[in-house]
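Q: So, here come the structures, one by one.
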Structure I
Amino acid sequence: MDALVVRRPRPVRDAPLELLDLEEPSPGAGEILLSVRACAVCRTDLQIASGDLPAHQSPVIPGHQAVGIVRAIGSGVSGWSIGERAGTTWLAGFDGTCRFCRDGRENLCASATFTGWDRNGGFAQFLTVRADVAVRIPDSLGDVAVAPLLCGGVIGYRALRLSGIPRGGRLGLYGFGASARLAIQVARVWGCEIHVASRSSRDLEAALALGASSVGGYTDPPPRALDAAVTFAPAGSVVIAALRAVDRGGTVVVNAIHLDGIPAFSYDDLWWERSIRSVANVTRRDAIEFIDLAARAGFTSEVEIHPLSAGNEALRRLEAGEVTGAAVLIPG
């Protein structure tokens, strides 16, 4: 099978993804084999390929937003049939026995593993996935359309849940990339009044087109104090700007796998029971609920399609900020 492999992380300009011909994998116990139809490219894939995130497996096939058809089923698997459509998320596995797993918070499991980092992902014609983390894909969602929803959409949905934003509440979205463009669609279904902050005029125009009530720069105060905010930009200064925009008792959720550091700020900005919390990974519940909501509400994401062989170009465009929405790789 064709697969894009990271054997030695290096800058994107040096083409870290190598197109190799590998043996088709076989599903082990508890796994299913997918024939990949589409796999969206995430900034985390960029960080793994370039070495910004330390290697967990080497070599490794990146890609954790894959959609495919069940081609084979391993022993001990129930609930899946050959020919069904399934998707993968960042969460690849967990121990199932720790207190977090027993409480439905497998995203916090100390033994959790991640697709395209701890095990091979979807930048390939085939991949194996644990049957208990695979996501069933409704017929109404096409392969290319649903692929970007499996990470940015699901993690954005979790961030909104953790923010505690009430239905009809005042929500801030700080940064307006692929994940935020899906989060705003959830927030609109929930009847929220939405303020979007970004340094990009193009993103602010897109936010208004997607239903934002107001827009501005990161340090511009919203028209009214916010009930909650989610930051998508990996900059600590943006987190503090969002904190200053939320009302008493408001929560700022940091939707980033890493941050450049939070600058010193006045305790007055945190006073009145404001809070900052991170969002780490996703749970199976997040994926199931979001994909079901996406199918019912008709969520969309702008995509640009690349053949699998153009993976390095997709990474380059993502790094340069040239991708509007999401890049999607098509095997074959």
Structure II
Amino acid sequence: MNRRDFLLSLVAGATTATSAIKTYAAPDSTDSIGQVLPKRKLGRNGPEVTCLGLGGYHIGWTTEALAQATIEAALAEGVRFFDTSESYGPHTSEERYGKYLTPKYRSQIFLMTKSDAKDAASARASIEGSLSRLKTDVIDLWQLHALETPADVDARLDGGVLSEALKARREGKIRHIGFTGHSSPYAHLRLLERTADEPTILLTCQLPISVVDAASKHSFITHTVPVLQQRGVGILAMKTLADGHFFATKTVNDDKVVWQTKDPVVPNRLTLEECIHFALSLPISVLISGAEKPEYIRDKAAFVRNFHNLPEAQRKTLIEKAASIAAAGEVEYYKAKDLKG
């Protein structure tokens, strides 16, 4: 099989894996803050949440003023799902949420954080620390963060991380448990395998969802999404724009270039709106979008409001346009070289 035929076979697998999706957009609704974006159910047993969420990583490194402005812009645009992690800094995303988000809006939002904890003691310290920094009595969703390999999964479970999270859930300190990772789909599959006897333990999985992932050999969409659907696990999409590598350059505060992409997906092959709509057309509960400026989250909210489901044929066309970039393997820099290690 030549390279083109191989890539097209991956495209076919990705579209087949997502061909049975059903998108859900609630009618226009409002709360005490204002208009709310369309909602989707968070897994089989979770609540309905806005299908766009604000990613907390950027909130941790942007300026204080922009962090506050971006949080407020997200709320004004109808976002009610907020992502963060204890590790997001250097100014600590959790503390900024605790300063600008939870004191006034806690009852209207769904709040999620994550931990890199490797054992029970560090998991407990993470949970207590997050509660304090976020200034809340309960975390809506606490996730095992950045699973790297099947061996990493085994080490964390054997170290008691999930057991401690379940204990905290019984105590009422967290409502739901999930897991994340962008290195290897096989790490996700290992955790699902290890918890197969108790399928309702895990409510969510956060993983890369993009046109490039769909066309790659080690695709989360192809390998992991079908299993998550079977288990009723809510899918949280991240890296929808490959952490900015879909663009020609990424800058911080408009002056410092962080990286340059040789052959960017946007605008050389696809539009930003096509990339966002591709992710929204898959069986995800929430598209989590990083934003360090208000205008970035406003753009994503506009794409959500304009979204209409993409037919399978159209998704396949978009994936084919990104196939050569997937083959090069440079854009998805966060995927491990030894994915099964």
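Since every read-out is calculated from the coordinates, none of them should be taken as a lab result. Owing to the predicted nature of the structure, the values given are computational and were not obtained by experimental measurement. Cβ atoms are built from the backbone, for glycine too; each structure is taken alone.
Q: Hey, semi-axes √(5λ) of the Cα gyration tensor in Å derived from one of I, II reads 33, 21, 19; which structure?
A: So the calculation was done on I.
Q: Here is a follow-up. Say we calculate relative contact order in percent (Cα under 8 Å, 6 or more apart) for every structure; which of I, II gives the highest result?
A: Once relative contact order in percent (Cα under 8 Å, 6 or more apart) is tallied for I, II, the winner is II.
Q: In addition: Can you say which of I, II returns -11500 when helix-only ellipticity at 222 nm (-39500 (n - 2.57) for each DSSP H run of 4 or more, over all residues; to 500) is computed?
A: Among I, II, the structure yielding -11500 for helix-only ellipticity at 222 nm (-39500 (n - 2.57) for each DSSP H run of 4 or more, over all residues; to 500) is II.
Q: Turning to a different aspect of this structure: Comparing FRET efficiency 1/(1 + (r/R0)^6) of positions 47 and 143 (r between Cβ atoms, R0 = 25 Å, to 0.05) across I, II, which is largest?
A: Largest one: structure II.
Q: On percent of Cα pairs over 12 Å apart, for residues 271-318 alone, which of the structures labelled I, II is highest?
A: I
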